[in-house]
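Take a look at these structures.
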Structure I
Amino acid sequence: MRSVKNKNTLRRSFEELFRSGLRTLLKILFRVRVEGEEHLQPSKDPTLIVCNHTSLLDGVMLYAFLPETPLFLVNKTTAEVWYFKIFLCPIAKLLIDDLHPMALKKAVKHLAAGDAIVVFPEGRITTTGVLMKIYDGPAMLAAKSGAKIIPIGIEGLQHSRFSYLKSSLRLKILPAVKITVSAPELFEPYDSLPVKTRRARRSQAMFQIMQKISFKNTYENENLFESLIRSAKKHGESTPIISDPNNPKVTYRSLIARAFILSEFLEPDLLTVNRVGILLPSTVAAATAFFALQHQGKEVVLLNFSGGLTPLMKAISISKIEFVITSSTFVDVAGIHKEISAIETVTKVVFLEDIKERITLKAKVKGLALSILAKYSNQTHTNNPGPEQCAVILFTSGSEGSPKGVALSHANILKNYAQAQVLISINKHDHVLNVLPIFHAFGLVIGLITPLLKGTPSYQYPSPLHYRKIPEICYQQNISCLLGTNTFLANYAKHASEYDFYNVKWVLSGAEKLTQSTKNLWQSRFGVRIFEGYGVTEASPVLAVNHPLYHRENTVGKLLPNIEHRLIDVDGLVEGGELAVKGPNIMLGYLNENGGISPTSGKLGLGWYDTGDIVEVDDDGFIAIIGRQKRFAKIGGEMVSLATIENFVQDTWPEFDHVAVALEDLQRGEQIVLLTTKVDLQKSELIEAGKKRGLAPIYFAKKVFYIDEVPYLPTGKIDHSSLKMLAIEFIADVH
């Protein structure tokens with residue numbers, strides 16, 4: 001007996017010595033840093049360690065860096081592959097035939113005995129760079145054993161030659177590796193639910209855990225310019241990453257060099273300036289100006305140049321801008337000379353063309369040198385902002401009232417990117433077309449910043465309104481990912497050739513409701529499915545999105561990881577409620593009249609943001625938008641959705657446009673007016689169509705008026721404020 005104990009002791013000593021040596025070697029080769037080691041305290045409780053699967057070395061890394069030797073759950077078929085045998089050789093493993101319930105009984109027994117088990121819920125090494133399908137087995141194992149779950153993320157090995165992403169990512173011989181350990185979680189077994197529902201709910205819960213792992217893997221505590229520099233190093237400084245009609249292929253290094261050069265020429269004027277406005281469309285020049293100001297540590301105010309003089313001047317006044325950057329070429333093309341003249345009366349305006357004339361060869365060489373040592377050059381700058389400082393001020397669309405100034409920090413934007421990127425499978429072989437303006441949160445964060453951080457080339461185009469030209473750009477530039485609103489996407493489809501979108505694999509819609517007619521048009525003509533997302537400027541902007549792994553018709557997907565939500569009761573509303581959210585992507589606050597930032601606070605307290613959207617959330621977490629709270633009419637004490645009215649009218653007469661407006665009514669509180677592009681639409685026809693849909697009389701518009709066309713804002717949203725004023729004029733004319 002003593003001999004056996006001695007042998008076991010000797011074996012454990014040898015194994016620990018081997019693991020220690022392996023740990024030291026991996027630290028040296030891969031510069032491994034481990035975060036959250038305090039969550040790995042030894043415990044006799046059943047412990048299930050779940051980890052993302054990036055490469056063949058994942059198991060070896062965990063074997064070396066976990067404090068105690070775990071047991072790895074490995075598929076028997078996988079273990080028989082010769083090259084897997086090499087990596088699995090030193091690892092204690094439990095071989096199973098598959099991840100079905102009967103095969104997991106042995107694993108449950110090991111957990112009950114106090115063994116820690118490691119499992120990769122994806123079941124295979126990622127071939128997309130983002131989360132793959134999550135198998136039911138690991139969730140069932142956690143539920144049956146009652147084990148605590150310790151999520152661990154491995155970041156960096158996807159760039160090694162041990163990954164399956166050799167054609168999708170820039171590979172390095174020995175990339176730096178980060179291992180992130182999160183706090184233990186208890187898994188909800190859902191035992192009271194029916195078998196099929198229980199299995200689905202468990203898998204969804206495991207997917208959410210894996211999303212949180214991806215979030216922690218992605219986010220680094222840095223500012224936007226630092227993030228650009230890190231992405232350049234990760235994906236290759238010489239990689240062409242951004243272009244526009246006048247700049248065919250701009251590399252990371254060129255973009256960073258341009259930002260350094262512009263920053264140096266602007267610096268004398270910006271020494272005492274805190275906020276700087278940018279009045280430019282989506283172009284390489286706008287990206288350069290944006291990152292030059294980020295390098296300077298300024299709060300960048302992105303100005304809406306298409307909303308007219310009054311809101312533009314109000315935005316400048318509220319945000320206390322002391323300096324505006326624009327382009328004389330853009331001013332001429334956009335025809336905004338009057339606006340520029342007005343701006344020049346209150347603040348200084350600088351034209352990029354004037355700066356360009358002053359840039360010498362010496363300045364260009366210096367900018368290139370700074371870009372080669374970009375990380376060091378940026379760190380030594382005196383105005384390097386912290387992640388929690390305000391980075392950007394955007395103004396809401398004002399589709400239902402006056403625009404509000406939204407202050408977003410570096411962390412807000414980068415955390416929202418980390419939340420959303422796991423669901424967007426794009427890489428260096430893809431090509432994103434961004435036609436949305438950068439003064440719109442969707443255009444800035446998803447259209448400009450996300451491709452730069454993902455290592456995916458983007459083509460920035462200055463106007464979304466060129467309905468005939470944009471499909472041709474998709475064809476000529478081999479675009480594979482297109483962003484847009486329902487209005488823009490519908491018009492692109494109407495004017496496109498059947499082959500213009502031959503290479504498109506991702507179409508992401510946001511900012512307004514995606515209609516069934518637009519979805520059907522894209523599916524029938526081009527065989528492309530549109531994924532609808534949901535966001536608000538105040539959330540940096542993405543809150544939820546449909547994607548290939550979890551998609552449900554007539555919803556906007558599930559909330560992103562690390563976002564809490566509540567539904568607030570609305571008086572007079574029977575179903576749903578107003579969505580309130582809280583999370584790391586929620587804004588710092590709104591600008592107040594003094595130019596300061598008032599912290600975010602909603603009905604539920606500090607940090608909560610009330611979206612104003614009336615939604616329903618189903619048992620699986622999918623969000624269906626019923627409508628804006630402001631787009632409900634209260635008639636006789638009952639809340640009536642204007643969107644519901646518009647939907648039934650649109651379905652009945654799909655070839656026309658229809659918008660419902662609520663106006664004050666002395667007798668019943670409010671009345672509904674329908675504005676339509678159908679010339680001869682009668683109220684009697686509305687009533688008949690509504691009855692066929694089973695709608696109550698309360699949903700029938702009291703008055704119907706013809707309009708030539710529905711006015712839209714430059715962001716693609718319907719201009720409800722203008723339509724309401726128009727309806728009031730129609731009513732006044734009748735009386």
Structure II
Amino acid sequence: MKIVTKSVNISGRTLSFEVGRVAEQAASAVLARYGDSVVLAAVTVGSEDNKKDHFPLSVEYQERLYSGGRIKGSRWIKRERNTDEEALSSRLIDRSIRPLFPAWFRNEVQVIVMVLATDIDNDTDVLGINAVSAAIAASPVPWSGPVGAVRIGLTDGQIITNPQNGNREGVDLDLVVSSTSDLIPMIEAGANQIPEDQVIAGITQGLSENKKIVSCINELVAEVGKTKLPVKEKQLDPSLVSQVESSAQKLIDEFITSASLKEGSSVESIIASVSENLDEKQKKDVPAIIEAQIKKTIRRNLLEKSLRPDGRKLDEIRPLHVEVGVLPRVHGSAIFQRGQTQALTVSTLGAPSLSQTLESAEGEAIKRYIHHYNFPPFSTGETGRVGAPKRREIGHGALAERALAPVIPPETQFPYAIRLVSEILSSNGSTSMASTCGSTLSLMDAGVPILAPVAGISTGLVTPDDYPLKANSYKLLTDIIGLEDHYTDMDFKVAGTTKGITAIQLDVKVPGLTLDICKGALERAKTARLQILDAMLKVLPHSRPELSSYAPKISTATIPVDKIGELIGPGGKNIKKLMADTQTDIDVRDDGSVFVSGTDSAGVGHVLSYLQAMTKEVAAGEIYEGTVARIQPFGAFVTILPGKDGLVHVSQMAQGFVSDPNQMVHVGQVVRVWVTEVDPQGKIALSMLFDESGSPIVKAHPPRSSGPFSAPLSSRGPDRRRPSVGSRRF
């Protein structure tokens with residue numbers, strides 16, 4: 001196959017798509033390049049499986065460490081392992097492409113994205129979306145794409161496309177928009193309390209830029225595209241459909257009302273009831289007919305009557321219940337409940353050394369704020385596997401984490417590692433947003449001085465079956481429940497503060513949203529968010545003024561960089577002993593910042609005093625309580641500060657003659673000394689002579705012939721035979 005390349009300029013850099021060079025046995029493969037970042041997207045198609053009731057699509061995003069010129073840091077394991085970041089990138093791609101496949105397509109489709117090179121400046125997750133879009137569009141798989149994707153950021157208040165290093169923390173806006181020429185199937189965003197109108201401006205710019213990418217992919221497809229596979233929609237007997245619908249409608253109406261509260265009848269009972277007088281062949285088609293009729297009924301009720309399954313108004317939030325401080329001994333805890341959705345979130349505070357180290361092709365990063373989300377089977381009243389988190393759990397935890405990240409106080413103000421865990425105890429719609437609300441309350445209960453409270457809500461959508469949509473032909477739904485999430489068209493999650501948005505995640509089942517729908521959903525979410533925040537703050541208006549008594553006490557200090565080695569000692573000897581003696585944890589940074597944590601305030605205070613003493617400059621005339629470190633025939637070396645020893649010459653031990661210093665002191669003894677002199681090289685001379693009132697007694701040094709320190713320190717030149725009495729490392 002000949003090599004075909006198409007390219008387009010996006011934000012001053014070339015985005016190119018190449019077909020024909022690699023992976024020729026895949027159904028379709030595209031090498032995409034942006035700057036010096038390169039990804040390979042390969043699409044393969046399996047056989048048709050009509051037994052499945054869903055489209056079997058799998059997306060795997062794989063980052064190779066060699067793409068950034070790195071070898072895995074682990075001593076034993078050098079092969080890459082799946083990371084949360086890869087799972088999140090896989091979800092980003094999946095949500096961008098899944099809504100555009102035909103509803104009845106049942107061939108297994110696998111998409112694999114391999115990051116082959118990264119220049120750090122140009123993000124490979126967004127490049128992966130574009131590469132997959134081109135590969136599917138050129139493949140035999142039927143699809144309503146292509147889509148384009150860009151990342152939108154803010155620089156000095158100005159919206160820019162594909163900012164370099166755009167996926168780094170600390171930016172004011174990190175917005176990813178995937179779209180066709182006119183519809184938006186996927187939005188993902190993290191924002192620093194950005195107003196809704198500014199987010200809409202970013203989405204608008206993303207849609208405009210994506211049109212250029214879509215056009216480029218269409219040019220590629222025109223040259224290398226393959227004939228699409230046929231889609232075989234299952235044909236049902238019209239008379240059977242009519243019969244089942246007629247006999248099941250009353251049961252379906254009752255089911256919709258009861259199922260909104262997860263009570264009463266089930267779909268299985270409806271199927272069993274209407275199947276009693278049917279033959280075996282007809283019974284096989286009943287589940288599909290019932291499922292379609294439930295969907296049709298819910299959507300008709302919403303569009304024609306504005307009637308929701310649980311009877312609420314379209315913009316009404318379910319009843320809220322908020323509790324804080326629900327668990328003993330933990331550092332912070334809260335329960336947030338909205339209808340039958342209930343999340344318990346627990347906060348744990350730790351030393352900075354407990355932060356998570358992340359390793360990727362771009363290098364290592366330290367993550368001090370972490371959110372984990374657990375979804376046990378009992379939360380939906382079901383049995384199921386319990387084990388490693390699935391992509392959904394990873395994604396929901398990441399969304400709640402992103403929602404709170406902008407309000408976490410900086411480490412300079414709050415030097416703690418923070419871990420939140422949300423346990424979903426009951427699920428009936430938008431548990432990720434319940435986790436967000438519960439996280440805010442749990443942090444405040446723990447005494448974390450967050451910059452602003454955050455709440456979140458999900459907005460739904462129901463549309464007519466025909467596209468393009470006409471104005472006012474659709475209905476928006478505030479706070480969707482499980483039935484609405486399953487049978488309607490959108491789950492638009494928005495979190496934020498009273499000031500603005502902190503996170504967005506959009507999932508759709510239709511080809512995409514118009515800008516008008518996006519605007520309406522953001523406004524609806526803002527109204528609900530403010531109501532929820534009001535309810536939360538009535539229970540806990542502010543972060544608690546003090547941390548839990550069970551949380552570690554953390555203090556910070558700064559030492560000169562050249563003192564770091566002295567603090568740590570050979571093989572960590574000094575710092576390990578200091579931590580063991582004080583029952584503390586000490587974290588030392590390369591810039592000299594030291595974080596001291598422990599549950600015992602006295603131990604923390606001792607370490608801080610030790611660090612302060614390390615930086616102190618010794619001056620003549622100062623008095624110290626020191627410890628005898630070693631004894632020589634001419635005197636004793638006394639440790640007066642960490643790393644600082646001075647010599648008490650035998651002539652300075654007593655008024656009279658001292659023949660043996662061992663008669664005066666012993667190793668480990670605490671003695672009171674004063675500094676007689678500090679020479680230019682930093683050597684310290686000490687004296688143990690005091691009068692009855694405790695004042696130092698000045699005694700002249702003996703003649704030079706009496707010993708190695710007989711003359712004043714300042715009068716002597718270098719003498720390499722003499723022992724060092726300056727700072728030393730342990």
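Every read-out reported here was derived from the displayed coordinates using simple, explicitly stated rules and does not represent laboratory data. Fair warning: this is a prediction, and the values are worked out from it, not measured in the lab. Cβ atoms are built from the backbone, for glycine too; each structure is taken alone.
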Legend entry - With distance in nm of label points 7 Å out along Cα→Cβ at positions 130 and 442 derived as 1.7, matching label from I, II: I
Inset, instruction - Identify which of structures I, II gives the largest calculated value of volume of the Cα convex hull per residue in Å³. - result: II
Legend entry - Structure from which 32.9, 109 was derived, Rg and Dmax of the Cα atoms in Å, for residues 466-673 alone, options I, II: II
Inset, instruction - Output the label of whichever structure in I, II has the greatest value of distance in nm of label points 7 Å out along Cα→Cβ at positions 314 and 362. - result: I
Legend entry - distance in nm of label points 7 Å out along Cα→Cβ at positions 554 and 650 - highest-scoring structure of I, II: II
Legend entry - For -11000 (helix-only ellipticity at 222 nm (-39500 (n - 2.57) for each DSSP H run of 4 or more, over all residues; to 500), calculated) the corresponding structure among I, II: I
